[in-house]
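Take a look at these structures.
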Structure P
Amino acid sequence: MVMKQKFTFSLRVSDDYEENNYGFAESSDYVDPVTVYQGFPLEEEWQEPFFRMEYGEHIDFIDNDCDWIICSSKLKEVIEYHIGSMPNVVWLPAKVQNDEEVRTYYICLITSFLKMEDVLDIKNSRTLKNGEIYLPCFDLEKLKGKHFFALENFNNEIFISKQLKDILQKENFTGLGFEDWGSV
């Protein structure tokens, strides 16, 4: 039996998100949540969306009704600094208002995805009876040099390396958490 270690993560809200009463951003009626779909470029010209938080303060990673990755300028800058120039990573501006002020945030979109066979250990990934993978197990050898990516069939997730996760954790970004995914 292969000993599994978890070295691949995805971005999500922090475990203390609700406890800290950080708030939930709701989009305006004109916003279509499928406009931003990881692994696919925008189909139309970007129209800066507006989100409203009924309560809570402006934090670094905001939970929202579109399930988009919405980051503060600071979080965006740290990610950009550590992943370098990646032509398939696009940062789309959005406005977020709480009771006190409106701020510009950035929605992360990765416009192309990696194919599963290029980064997964298919044998150790968990599958349904029909063979569809529902819990990917990443192959660390295949992931070398990949620190920020989208994966086909997992278009709600942005996956990051352990190295990037450790950097982001040290910065203590508010609202930001990580989900562990398996690697061998």
Structure Q
Amino acid sequence: MDNRLVPISQHDLLGSSFYWNRYADYGLTREDLIGLGMTDDQVYVSPKIIPVLLEIDKELQTRGWRLYLKEGYRSKELYELLYKRRVKKFGKEMTDKLLNIKDMKHASGLSVDVAIWDEAKNQEVYLRRPNDGPESLISGFYKDSTNPEGKKCQELQKYLIDLMTKHGFKLGSKKEYFHFDYSK
């Protein structure tokens, strides 16, 4: 683990490592992750973005929500292993659509995957319908939806994107509604 990174829990931010908690879904084992230096479900980021994440979290709290980080730093070695295992499990086309192996933005510690957390319900606020498939991870998927649930998903995704970009993040190159790169 890069010693220039900090765990978000030290700053009262919420989150847990996506791949630590769902490794089997992507063809990984816990031993794979431990072998790459991951020892728990902690999310690590560059200290440079902590103040910005705290501002975003504070703004969400005015609505009864919190910022929830699903991923921060991801080593290049984890990217490479993920790529191999995802290609094996989901195919090259789908893997290339969702995993940026070229730029490896998470390896900088300045990229995050985020969600909105409802404090009262103690659960994630879902910004997509689960049965809509991986295409629904892409920003704008619901923009022409006539379905009330789809419209609500589009509104929430837009809110999150606007909030993150207002604070200096930009939507990642794959245009996933939850992936942001710090750009200041």
Test item: volume of the Cα convex hull per residue in Å³ calculated as 136, pick one of P, Q: P
Structure (P, Q) behind the derived value 10.6 of mean count of other Cβ atoms within 10 Å over residues 40-47: P
Origin of the value 1.00, where FRET efficiency 1/(1 + (r/R0)^6) of positions 88 and 144 (r between Cβ atoms, R0 = 35 Å, to 0.05) was derived from one of P, Q: P
Parent structure of the calculated result 20, given that relative contact order in percent (Cα under 8 Å, 6 or more apart) is the read-out and P, Q the choices: Q
Origin of the value -4000, where helix-only ellipticity at 222 nm (-39500 (n - 2.57) for each DSSP H run of 4 or more, over all residues; to 500) was derived from one of P, Q: P
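Every read-out reported here was derived from the displayed coordinates using simple, explicitly stated rules and does not represent laboratory data. Fair warning: this is a prediction, and the values are worked out from it, not measured in the lab. Cβ atoms are built from the backbone, for glycine too; each structure is taken alone.
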